[in-house]
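Got some structures for you, see below.
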Structure 1
Amino acid sequence: MVGLTGLEKFSHLEDKIYRTIELTKTLRQEKEALERELAATRREMGNLLDEKDRLENQVERLLGERDTIRMKVEAMLDAIAVLDPEMVEALRK
């Protein structure tokens, strides 16, 4: 390699510094974009967890209603059984 003059060495160093600055800018922009994406994902996850809780509560409520209706239907069938036992057997099959 041919010996470089002081000015050429300085020019190479200057180029490296500018490339490093550009790389730093790019990395900073990518970091900021990832931080925004992470914040959005956390908000979405919070919303999904809220929705999950709401749906779980709704399922519990509906299961409770189902059990209540089942008990009422069974009570009605028992009341009908007193009047007509053959019809109740047909309905339970």
Structure 2
Amino acid sequence: MKRIDPLPAGIATAITLSVLNTVCAAAVAIWPDGVMTFFNSFAHGLDLAPLKSTQPFSLYLFVFGLAGLALVGFTLGAVFAFTYNSATRQ
């Protein structure tokens, strides 16, 4: 099987999660109740409404969260590639 290079895999995962985070933040800013309803559908009947934030949107928190998620995404992608390569050695 073809090996996956951990660096590009990490970068691709970081970018993917960053885009997803940006789209989610925009959706929450535009349509907060609709987003809550959407995520409630993932929760198998749990009511997530008590988790709804009461603080206003902050560019600082958005950028801080974006950077953190990009770092987690990079690490996740690199670890995935390393694990995949280790599991498929012949």
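Values quoted throughout were computed directly from the atomic coordinates according to the rules given, and no laboratory measurement underlies them. The structure displayed is predicted, hence computed values, not measured ones. Cβ atoms are built from the backbone, for glycine too; each structure is taken alone.
For this structure, a couple of remarks:
- Kirkwood radius over Cα pairs in Å from the coordinates reads 20.9; which among 1, 2: 1
- helix-only ellipticity at 222 nm (-39500 (n - 2.57) for each DSSP H run of 4 or more, over all residues; to 500) derived as -34500 - corresponding label from 1, 2: 1
- Which entry (1, 2) yields the derived value 10.4 for mean count of other Cβ atoms within 10 Å over residues 11-18: 1
- With FRET efficiency 1/(1 + (r/R0)^6) of positions 19 and 51 (r between Cβ atoms, R0 = 35 Å, to 0.05) derived as 0.90, matching label from 1, 2: 2
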